[in-house]
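Where a number appears in this text, it was derived from the coordinates with a stated rule and is not lab data. Keep in mind that what you see is a predicted model, and the values were worked out from it rather than measured. Cβ atoms are built from the backbone, for glycine too; each structure is taken alone.
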Structure P
Amino acid sequence: MTGGIPVVVDGTVQCHPNKAQRKQNQKQITALMIAVLTTLSAVAPFAIDTYIPAFPVAKEELNTTQSLLQFTMTSFFIGTAVGQIVAGPLSDRFGRRKPLLTGIFVCLLASLGCAFSPNITALLWFRMLQGIGGGFGMVLGRAVLIDMTEGPELFRLMNIMQGVNGIAPIIAPIVGGIIIEFSYWRNVFYVSVGMSLISLIGIIFLIPESLPPHRRHGGGMRTFLNNCRILFGRRDYLGYLLVNAFSAMTLMAYVSASSFVVQDMLGFSASAYSLIFACYAMGLMSMSLLSARLNRSVPPRSLIRIGLTMSSAGSLLLLVGAFNGTSAWFVLPGFLLAVPAQGFIFGNGAALASSRARDVAGTASALLGLGFSFSASFASPLVGVAGNQSSLPMAIVMCAGAMVSVTMFILVGRLGSKTA
């Protein structure tokens, strides 16, 4: 067997690329390729809540209820989870390129289906299909990067990708609101159509197959579950997965509850809230890009430590504020610390986890995405338990996410890995 270093994985001999080959792969990555991979991995996060501002008019046109419209979010999350579970092992068996093309094509068709849905039942099914296709993009965009890069370059590119993924669900409602303000509400789904089409064309012309045949392995769901068992036994991989997952809980608690806290409790106007929301989103993006720039000289764990410190401080400030009348003097600085800080966490956490799982990169990427999605989906209902009467549930969820994330970070630093 030629072309790399023979290793045994799941009882079979596979040939992993040696360091010289990975460096050659890194030289092949262009700015356009990075843009395509980032776009396809951002399709699902962006599609999560773009159409939330359209709920009132959509409710009337589709002759449905608010609860059923909200369930279209749940159906999307279910689809995303299914897509990620399927995409990981499928790509480990057949390579990255064919599943990528299939998944993004499904997402494109499903987005069109959402735009033309005649009733709520159709919208529910198309949203699930949209989530499945988007889940493919989330998993396989990361997997291609893991296949083709290593070291500081992997951390740099993962920071860019994760930064975009983190900011996408934050700016999506803003974009949706602008579209609805000036056009028909169904047009919000054409944003996903456009992103899917750009990704599809980019994959066809720019993204090569990054997993050669001698590195593939089959077995379907049985192999996927076995790979999960292997990965859960790698304490450093599991630790960084949980760091990201619980940081996602902090971020999505903010996304879910900040509107009623800032507008209903602090008394800011809708336009003022949109401006504040946009500023925090730009802060997250800026921190992600800064992290990508610093990766060549600063260890990734140091960057995560800074991010977790800021996130914890901001969340604690919000908790103190919740017991002191929810003043703007606590809320706005708390958000300013907690939200942009995620830009130092997500990319570096994902890259550190992925670097421990090159032999099963597809499955590892799927679990990273699932951890993020499940944690984020739990945050939304938890912050709403007190309605719009208190900011305490939001503050508690954000603090819990930050504290567990810090705990996992400390543990993985102390325990290390037996399988590194």
Structure Q
Amino acid sequence: MWKTVKRESPSERDLRRRLHPTVLATGWASFFNDVSSEMIYPLLPVFLTSVLGVSFAFVGLIEGIAESTTSLVRLFSGWLSDRLRKRKLLVLMGYLLASMARPSIAVTTTGWQVLGLRFVDRLGKGLRSAPRDALVADVTTAARRGLAFGYQRAMDHAGAIVGPLVSSALLAAFALGYRPLFALAAIPAALCVVTVWRFIQDPVQPSATPMASRPQVALISSWRQTDRRLRGLLFAVGVFALGNSSDAFLILRAQHLGVSVSLIPIIWVVLHVSKSLLSIPGGLLSDRMGRRPTITVGWAVYALVYLGFALASTSWQAWALFATYGLYFALTEGVEKAFVADLAPPDQRGVAFGLYNFVVGLAVLPASVIFGGVWEWAGYRAAFLLGAGLALIASAWLLWGTRSPSSP
């Protein structure tokens, strides 16, 4: 006997796909935050070297300390948000710290001052990231998590498109210097903080439990208490991250392929346009097809893009590869977070997202050092092939290590 399948009406589909107001607000907060951030950071290396006179090594020190700070704080903030059950407070504090520190670069006179402000900025990012992701998961059903995280990433990338364009327009139209431009970044930063304060809410707890009587997960033992499939996911993400070096190497390769320096900001915008347009469809695909196959396809796209950079010989191929690279982000960034939320118990989501962000952040420095070393010693082809190979190894582990207990 044939099974009757009920068709959804357009209104039912709209209701199923509708996002929670808090999810919508987190997207707008990310958008405003990235507009502010990207008004400054593409110009920051030039400001540091040409205006403040710091060395390239010091620029590297600033970024290394900044990213390490983010990774460590993310782990703690996720656990703390589970402990306090007040994720909005940490999200608000994180955005507030970044919004105060970032425009203050306008009044710096030494590299050490910029280092201190970048530390505070990244402290804010580390403080807000895991609680924000856990909050999105808290207010979203499993059937819509891919869409929710895809939307959040799409808004983030949209801000990364608008920010550099705003900077370029202001520099061209008004001939502003670096300092006035950095100060103007306070406007979208303030809009971000207001959005979080007014429109993001913690979900109502069905049965409020006194903090002292809640079962707590010790931060140090959180890894041992995670689901086996979640540990498999984190391990696979870690292996992949070791081959996922800084995108600065892609820019260097694009220059080698003939993309002029004046077009580098444009090719960067192309990447973010691709990310923004494809992130929501990528999240929806994971809701329908499943997280594991979607991430696996995304990592396969990454491997193909890196293989393409290894074999490319003309500038048009660099443009095509940058546009395709956005598909990898769309199929993995939000989907990985949705998968973490699927596998983590509700009262441990903060810890889970903290572990996820910590694993990714921990691999940032060695990934770039390894890639740069291989490029220098064995050539760019070997470096890009190494990245592609690690992506394929991670894909195989993902398929095996995140199987459900009943899977063969």
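Values computed for the structure shown
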item	result
Parent structure of the calculated result 18.0, given that mean count of other Cβ atoms within 10 Å over residues 279-286 is the read-out and P, Q the choices	P
Among P, Q, structure where mean projected area of the Cα convex hull in nm² as derived comes to 19.2	P
Identity of the structure behind 0.00 (criterion: FRET efficiency 1/(1 + (r/R0)^6) of positions 175 and 343 (r between Cβ atoms, R0 = 25 Å, to 0.05), calculated), options P, Q	Q
